[in-house]
1. When mean count of other Cβ atoms within 10 Å over residues 127-134 is calculated, the result is 22.4; to which of the structures P, Q does this value belong?
2. Could you tell me which structure in P, Q was used to calculate semi-axes √(5λ) of the Cα gyration tensor in Å as 39, 27, 21?
3. If P(r) over Cα pairs in 10 Å bins from 0, in percent, for residues 247-310 alone computes to 18, 39, 33, 10, which of P, Q did it come from?
4. Where does the value 2.9 come from, among P, Q, when distance in nm of label points 7 Å out along Cα→Cβ at positions 55 and 103 is the thing being computed?
5. Of structures P, Q, which gives 1.00 when FRET efficiency 1/(1 + (r/R0)^6) of positions 15 and 47 (r between Cβ atoms, R0 = 41 Å, to 0.05) is computed from the coordinates?
6. Given 2.8 as the derived value for distance in nm of label points 7 Å out along Cα→Cβ at positions 375 and 391, which of the supplied structures P, Q does it correspond to?
7. One of P, Q was used to calculate helix-only ellipticity at 222 nm (-39500 (n - 2.57) for each DSSP H run of 4 or more, over all residues; to 500), giving -14000; which?
8. Once distance in nm of label points 7 Å out along Cα→Cβ at positions 159 and 183 is calculated for all of P, Q, which comes out largest?
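Bear in mind that the values in this text are calculations on the coordinates, not laboratory data. Note that the coordinates shown come from a computational prediction; the quantities given were computed from them, not determined experimentally. Cβ atoms are built from the backbone, for glycine too; each structure is taken alone.
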Structure P
Amino acid sequence: MSKSYIFVPEFTEESLEGKKLRPEVMAALFARFSRTGDGMEKILADVKELDFNDEDAMVNRILKFIDYGHASIGGLTGGIGVGTDQISMLEPYLAFFLQSKQDGQETSTRYCEFKPEGLAHPSDFNVPQRFHEDWYQVMLEGFEISNLVNKKLDMIVSENPSLAGVPEGAPEKVANRMKKNYGFDRARYTLPLPALTNFGLIMTAREWADTLKFMVASPIKRTREWSQDITDQMKESVPNLMKHAGSRRMTEAYMKNFFERGVEYIKKNGVNTEYLPDEVFTNVQLPAKNGMIDEYKEIEERISKAFEGKENRYDIPKGYPQKVNVSVYWNNMAFAEARDINRQRPCAKDTLFAPHGFYMAPEMEEAIKDLGLTERYKRLQDKRAKLITNLANSENPESYVSAMFLGDQSPFELHTDAAHMSYVLELRTGMGVHFRYDQHMRQAFNKFEKQLPEWTKHVILGTGEPE
């Protein structure tokens, strides 16, 4: 059973003499700026006289109508942290997918437990009871093949460290991490989506409400329960704002459609467990009107001026590159990579969450042959495809997601601007970066380079550090 921990900020200021403001009080205090002509000195003087043990009274005194402009007020609470232990990979994926303004981290697949205790329960995913036995067999076999392949690759890289791509002169700590990651990163593709992970997110109350109102509307039982649990716990610190975190007709319709379109795809096309070759499409859209600002400058000069003085990927340019909308469409991103690319922000993302193909690292495929597991692997995929099909045609069709592996390929889209995409391209390529991230990003870069070379000449690939 998962457990969540809520980290609530408290604010103080020298004139408050050690007294601390809770998030909603802080938000209400700042909201006063738009409702009075008082400066902060006068606002703090008023607050200082209030009873800090009665938060509701403080909020009502500082800002009588908390619902007026609640969205902007919710953004003034500061970051509220939530850390969750032992949750399936689906919940963090959805949280990152639905919210483009979060900051968070998730436990690497390198730390999955290869045993029944390392899985969510099938009922968490609405899997009908009659499929539980087959479900466990598929999940545990996926674990076992991944485990066997990892041990094989670990042995291979220990005998030939150059396979890990460790550069000459790399610090010992970096070299050891790259060698350790070599096997894990290539053997992970038969790990199940219901494998348990841990993750943490920090968002304002506004962003939490925007995210939870979608997740609590999910047809997946565990996602709803987790979301409701977080909402209930947050009511202790931001009670007025959390009443906006409930499901709506719009959020219910969106979440229903998110899983239904996967079901429809499976019913129409079946389950493909063979590799789907790479196809990458990109789009660059320049501002429709260019002549009002920097009227006499060409695009190349405008972009070059924005990148002037850049020293590393964290020097994200302002100005013209922010107005250039860019999109990447990958036809076949494995869930293993999508769950990480999905964490990029600020970006809009979309996916057809259904298995279109199955990716396996070449080294994993070779290890399966060397270990004599080819027929065993084929039986696993045949049984899993049948299970996914049966679940998609059951009374709980959304439960098909419970039988997905990290190798399942689906279309994945990323929409952002050229300024931020520069950072993403540099972050996801280079020494020690997961090899498949590097491939996906270089393919996108090559397409962008043909569409807007004035931009891409400022992007320096290969600077990402070992993870």
Structure Q
Amino acid sequence: MTKNNCLGNFSKTDWINFSLLAGFFILLTGLSRNFPFFWDNVLLSSIVGHFFYENGFSNFILPFEINCGHPPFFGAYVGAAWKTFGYNLAVAHFAMIPFLLILAYHLIKIFKFFLAESFVIFGLLLLILEPSLISQCTMVSNDVVMTSMFIWALSSILYKKEAWLIPATIIMVLINIRGALMVFMLFPVLLVVKWQLEKKLAWKQVLWFFPSLMVFALWNAFHYSETGSMLMGNNPKWAEHYEYFSLKIALKNLIVIARNMLDYGRVFLWFGIVIFASIQFKSKELCNTKQTLAASIFLVPFVLIALIFGTASNPVGHRYLLVFYVLAILLFSVLLQRYWDDKFSKLLLIFACIGTFTGNLWVYPETIAQGWDSTLGHINYFEIRREAYNFVKTEQIPKNQIGAGFTMQQQTKFIDLQPGYGDFGRKDKGIDNYNYILYSNIINDFSDDEIDQLNKNWILKKQWRKNGVFIKLFANK
């Protein structure tokens, strides 16, 4: 590793790679600038953002009905962007660009740490094809912010710039509770990096994490003094997500985590990793330092976070593992570089690229919950949703007679920033309490029994379809 690399200096090739990746993120943001808020971002970005936009910034304790326990500062950031630059979807999307640029810059630094300068481009190719990463980058998503900060922190560890851990980890703990968990994961990563590169135990390096620990503790103490709860809101509909329970459910969650790591084309990436690892094992070759380090910075935090997520009642979404999709690509790239002179490695790269890209086309049967916010396939929903809502208005069906799932039942003020439709009844009050049900395979909160009832016992009044995504309007018999 050259002196320049240790200092993290950029060469001309590095700046070209950064320009390509940053340009891709900016282009992606421009193309998605009018996309509505989607799924959990309706609450965490838009509804919380509206609270600050409409009420100012004198009170950071959210109202009971929208307080899900996460710190509200990302929503405050969105509200501040609207206050400063104007109230529209484009402003919210373009407010993500600073974090995307940080992500692009430190991804280049991390990949050049492990790969030859001319080889970084292959890692970047896999990154821009990663369905969940790119899908989240089309959204106003606090998971993108958390991923950017984690990658910045990891870059700081690798390049011995530990002082930068302070701002990166402080932002992480102010984004959401999972951000605090990921900060906790960074310390063992730091220990592993120091041991493998310098053969020393760097316990004193924990001091770099104290500022974020103090910020997180102070926030929760303040939240507790105001609401009587910490780490979660005092609203029971979210509190149940943070409970711990049976071994059976924990095992189910671990299976879901494994499924998510393979989902949306990532199985092809992992196929390549397994093939490379098998060849190395059979040849009895020793792992070089870069291979060992790349594997360690994936495995150490992944095992720890899997144990934590696996024992919590909160469903493990695809976006929760965003960092690990990136680290898996890094591991694949390091192995690919080692075996690049073998013909099969080129085939595995092509296989991984094509397979990963097709992940955006994967659609499961409607009774299987799907992580729609982690695939570009969700974009098809926006057009047919608008058509469905226009049909409801044209037919003059009273909104209180229509039941819908999350987030279709929300006011469009919080989704499109356009008042006038939506705000339907909540289907969880019971589908039989409504004359109509708006149902979509993009909404995961319909049970198999409810789906079966709708298809068998209700009248299909109208349906809209696009590339595997559908919305159906059912009328009660």
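1. Matching structure: Q.
2. Q
3. Q
4. It must be structure Q, since only it matches.
5. Going through each structure in turn, the value belongs to P.
6. This figure was derived from P.
7. P
8. Answer by largest value of distance in nm of label points 7 Å out along Cα→Cβ at positions 159 and 183: Q.
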